[in-house]
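Trainee: Some structures to go through are shown next.
Quick note: the coordinates plus some simple rules give every number you see, no bench work behind them. Keep in mind it's a predicted model, so treat the numbers as computed, not measured. Cβ atoms are built from the backbone, for glycine too; each structure is taken alone.
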Structure P
Amino acid sequence: MLSLTCLMGDRTPRWVFAAKTHSTGQLAEPDLLGAALVQYEHARGVLSFDGDARFGHRDSTLVSGSLGMLVSEGPDSKRQQVTLYNADGVGAAQLTGMRFPDGFHGTMGELLTAIEEGREPSHSARNNLQSLALCFAAVASAERQEPVKPGSIRRLEAAWQ
């Protein structure tokens, strides 16, 4: 959910509603199917997770808004195709490298640039606290089976520790 909070910038989620369950025939003990709906004032984020996919694999992300749609998908996190759809047409990014370890170059670059410019980096501890507040609220929501306001949960229940 970190990337969702980064995408939404300074917008604060109003609430999150999450659910989790076992999949049919699941062998592992923890729930491996999950979903979260994050509601903002004029936007919504939806996340879906399947930790029990036994055949094939699909890693996909869709970001849709009033200015366009960005789609990233592929057989795994290392081989992705990124496509942008907007009023000007369709464009595809020519990706090089891999998310791990190459993606960390961008993270370190942002940190060094922020230090040089005397500003807080976009992935600061403050931003991560907002992300953790959203994650804690999602965990509580899945346990309680009701929407939870991010920031209202100060510690997780014993079952999650």
Structure Q
Amino acid sequence: MCGRCCASLGRLIAVERELGGADFYCRNAVTRELALVHIEGPYREAFEDETIRAEHPDWCRFLRRNPAGPGYVCACYGTRPRICREYVCATMRISDAAGVEVGRVGRGKTLLSEDEGLKRCWTGHAGSIAAPDEKAWLRQMKEALERAGYRAVIFD
């Protein structure tokens, strides 16, 4: 309920069409997959409050403060897009040229992947990047991966 993943996924989930106050067609910016999402009853009032969207316009449109206490909730959790359902906490997700996820980076710069080409690329660059902090390191690694033909998305 920290909201970090949902805040970051906001860049990847675009509302393509609203079908009324509670139903939306959303498109995944990476796979281009279309999903129908529905705002769940307990969260409709929170969803109507646009304060959080004004404060954080890049966050996912469906992320709201938890009306029952601390943290955040997904207003469409039961019908959330596949990218959200399959999300495992990571600081970076890496896709191949076709948009298929081939790896992710956990905390501590750990690559989780079965893709041999990605592992070789990672090993070839990881030790040579000198950066003042993990965020800068991730940005430089993202650039190296993209030069090698991968697509990388960093989650702040």
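Trainee: Among the shown structures P, Q, from which was the value -1.14 of log10 I(q)/I(0) by the Debye sum over Cα atoms at q = 0.26 Å⁻¹, for residues 11-82 alone calculated?
Mentor: Going label by label, the one that fits is P.
Trainee: May I pose another question? As an exercise: relative contact order in percent (Cα under 8 Å, 6 or more apart), calculated from one structure in P, Q, equals 20. Which structure is it?
Mentor: Comparing all candidates, it corresponds to Q.
Trainee: Looking at structures P, Q, which one was Kirkwood radius over Cα pairs in Å calculated from, given that it came out as 16.8?
Mentor: Derived from the structure labelled Q.
Trainee: Moving on to the next point. For FRET efficiency 1/(1 + (r/R0)^6) of positions 75 and 123 (r between Cβ atoms, R0 = 41 Å, to 0.05), the calculated result is 0.90, so let me know which of P, Q that is.
Mentor: This value belongs to structure P.
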